[in-house]
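S.K.: Some structures to go through are shown next.
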Structure 1
Amino acid sequence: MTALTLLINNTITDSAVANIGTDWLTVDPDFDNFIFSQGGTGVADGSSSPTTALLNRYAVQLSAVNDVIVPKYFLNDYSTATLKEVKLAGNQNKRYVFAASFDGATATEPILECWDNASMNTILSPALGTGVASSSWYKAICTTLAASGANWVGIALAGDGTSNILLLNNGNGALVGAGILYFQFKIVIPAGYLTPALHTPVMTIIFATN
């Protein structure tokens, strides 16, 4: 059975997995999680896993009149209890940011989805549009073939509707053998959303094997 490994680029070098100058870290889906923040002292690359107080202190600053693009994206590495910044993530024209590595062929094209929970049955969180998939704050774009482009828009991720999932092979179908697919990701909080909260949607990559 084909296995999937998700990796993040912990450097500012926009280059593929295993290339010189990059440091791609493996995500443990059972224990690791992602943290999105304004960033600051104690919420930075290499810092210890932050307390709730620190997360509140350096929460993203919201706006009544402008959309806010979350500036910092971290992997909270359970094995080392430290933050590892995905330094090229967000509203940047970068290609090699998140990598989905497959050790064999797939029967379907891998897709990226977002849900409220691991049961993958609702999209009611405000971060996922409160049930309106197109209003999801979570945006992604396939960069398997090219960089995202400046000020990229991407797909609003929420549930499994055809307009709100990301095809990771750029719409080219199933993988015929082992390969690595890439994507870029950002969070855009809409203007006027002024209620501080902890949102914990689940991101998942779906694919079938022969």
Structure 2
Amino acid sequence: MYIVLDIETENTGSDIIKDNKRIISIQIGDATNQEIYYDDSKDLRWTLNSGIAKIKSLLSENYIFTGYNFKGFDLRFLKHFLGVEIPKSNVFDLSETNQCQSLRRRRIFSLEDVCKECGIKATHKQKMNKKAESYKKKQDIIEQAQIKAKEKIEIDGWSHEFAFNYVLKKIAGGHAIYDAYKDFVKSENKKNTLFYEYAIDDVIAEYNLLKILNK
């Protein structure tokens, strides 16, 4: 039995690994049923601790946890921030399938682009990307991106334009997700908030991707 396990983190920096501060939410489910557990929940049913308990319960039932880039991101931070370890025998990383590896050789990396290639709806990504566009125009974010771009140029030898656009996208996207999360917390778990839709639709997209990649 397969089930998607996905997380969102607080990261308003440019490095997808080094700049994470904490896990803000855990999403678990498939194409029809999804649950979200989050760090600032006032309802004990939906705290991260309840999410951890759910993971352990599913492990006891021998579920296989799946997701895109699951080993490199979700699994890594579940252990780092929450001490949750999932045996390799209970993990199926979608990004390691032959189809995804073939797409990577064509420089198709993101979940959004992989879904597009496979004919899977991922419009929730576009909604968050649209929100992120407004952050790209903020002076403090531009200044942060300029500093980080210089580091990329010095370390990786990237061109200024490529480095700046890359880190600006990461920083603005992180701010958009985190601010959407804060609105979600204020709403006390409302389903019509951007963060809820973004987090839950990731689960649905990844499960639909599983059905295609695991035939």
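What follows draws every value from the coordinates through simple rules; no lab data is involved. From a predicted model like this one, the values you see are computed outputs, not experimental measurements. Cβ atoms are built from the backbone, for glycine too; each structure is taken alone.
S.K.: When percent of Cα pairs over 24 Å apart is compared over structures 1, 2, which one is greatest?
M.R.: Values: 1: 40; 2: 45.
Looking at the calculated values, the largest one is 2.
S.K.: Moving on to the next point. Name the one structure among 1, 2 that distance in nm of label points 7 Å out along Cα→Cβ at positions 56 and 184 of 2.4 was derived from. Please list the in-between numbers first.
M.R.: Working: 1: 3.5; 2: 2.4.
Structure 2 accounts for this read-out.
S.K.: Out of 1, 2, which structure matches -17500 when helix-only ellipticity at 222 nm (-39500 (n - 2.57) for each DSSP H run of 4 or more, over all residues; to 500) is calculated?
M.R.: Values: 1: -500; 2: -17500.
This value belongs to structure 2.
S.K.: When Cα Rg over 2.2 N^0.38 Å, for residues 80-191 alone is calculated, the result is 1.33; to which of the structures 1, 2 does this value belong? Show your work: numbers first, answer last.
M.R.: Numbers: 1: 1.09; 2: 1.33.
Matching structure: 2.
S.K.: One of 1, 2 was used to calculate FRET efficiency 1/(1 + (r/R0)^6) of positions 16 and 128 (r between Cβ atoms, R0 = 35 Å, to 0.05), giving 0.70; which?
M.R.: On the way: 1: 0.70; 2: 1.00.
Computing FRET efficiency 1/(1 + (r/R0)^6) of positions 16 and 128 (r between Cβ atoms, R0 = 35 Å, to 0.05) on every structure in 1, 2 gives 0.70 only for 1.
S.K.: As an exercise: Rg and Dmax of the Cα atoms in Å, for residues 96-159 alone, calculated from one structure in 1, 2, equals 13.6, 37. Which structure is it? Can you show the working numbers first?
M.R.: Details: 1: 13.6, 37; 2: 16.0, 43.
Checking each candidate, the match is 1.
S.K.: Which of 1, 2 yields 2.3 for distance in nm of label points 7 Å out along Cα→Cβ at positions 72 and 144, as computed?
M.R.: On the way: 1: 3.3; 2: 2.3.
Matching structure: 2.
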